[in-house]
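*Asks:* Pasting the structures in now, so scroll down.
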Structure 1
Amino acid sequence: MIGSLDMVVVDCPDPVPLAEFYAEVLGMTVVGRDPGWAELGPARGGRPIIAFQQVAGYRAPEWPGQLVPQQMHFDVKVDDLDAGEAAVLALGAVRAGSETPTFRVYLDPAGHPFCLIRPND
């Protein structure tokens, strides 16, 4: 091993609201805010951190098209897809129109795709 994961950084137009969105989705805590930057950490502290950085001229990914590639996305495991969907929609996510019995795709408030997953165990 060369190192360990410390942080994932996500480009966006407005970091604090996006960090607050993912804090609710992932059960994490906003642990840092600066102009143009916000960080989420585990509720009990520690690493890794998910950071959101403001980018001038930000263009939301196009999904499922790739004219503006998605670059990355989160898979969020849930116990109940319907309940998870209701919760993320209430937070401002929108349906992306792609789903199977084990996953559903949404767009976060900045347009990044993310999935709610319920793998067959």
Structure 2
Amino acid sequence: MNTNNINIFNPQYTLVSNVSTLNSALQPLFQAEVLAIDCETTGLDPLTDSIRLIQIAAPNHPVVLIDLPAIPKSDRQLLKKLLSNSAVKIAHNAKFDWQFLAQAGLQPSGQFFDTQLTPK
């Protein structure tokens, strides 16, 4: 990865709060071989709490910040497709995020890497 163009003081991101922005922000990520995924939730129990924000990062792309409650469940097909594509999904404490994503109807699939389980 070329780090010459990365500016940690001015990160590039797209805030998604509607379907049109969601679809345009996700399309380029289908070319990525690796996706980093993180969820922010309203609590710790996937049965009683929900996802508030999904963050998806891929090399050489802006981070996509998805305000999930702003996207109707019926309009999340492209997000579901991205989370189940062939890219390796990377997460920290992936079991936690996976439980919430599954409860939201966005079950990831394919290869994944959990940074919490990595031997030191």
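*Asks:* Rank structures 1, 2 by distance in nm of label points 7 Å out along Cα→Cβ at positions 56 and 104 and report only the one at the top, that is, the highest.
*Replies:* 1
*Asks:* Thinking only about mean count of other Cβ atoms within 10 Å over residues 32-39, which of 1, 2 has the largest value?
*Replies:* If we compare mean count of other Cβ atoms within 10 Å over residues 32-39 over 1, 2, the biggest value is for 2.
*Asks:* Here's another thing I want to ask about it. When distance in nm of label points 7 Å out along Cα→Cβ at positions 24 and 80 is compared over structures 1, 2, which one is greatest?
*Replies:* Top value of distance in nm of label points 7 Å out along Cα→Cβ at positions 24 and 80 goes to structure 2.
*Asks:* To which of 1, 2 does the computed value 0.4 (distance in nm of label points 7 Å out along Cα→Cβ at positions 16 and 64) belong?
*Replies:* 2
*Asks:* Rank structures 1, 2 by FRET efficiency 1/(1 + (r/R0)^6) of positions 72 and 112 (r between Cβ atoms, R0 = 30 Å, to 0.05) and report only the one at the top, that is, the highest.
*Replies:* Looking at the calculated values, the largest one is 1.
Each reported figure results from applying straightforward, stated rules to the coordinates on display, with no laboratory input. This structure is a prediction, so every number in the text was calculated from the model and none was measured. Cβ atoms are built from the backbone, for glycine too; each structure is taken alone.
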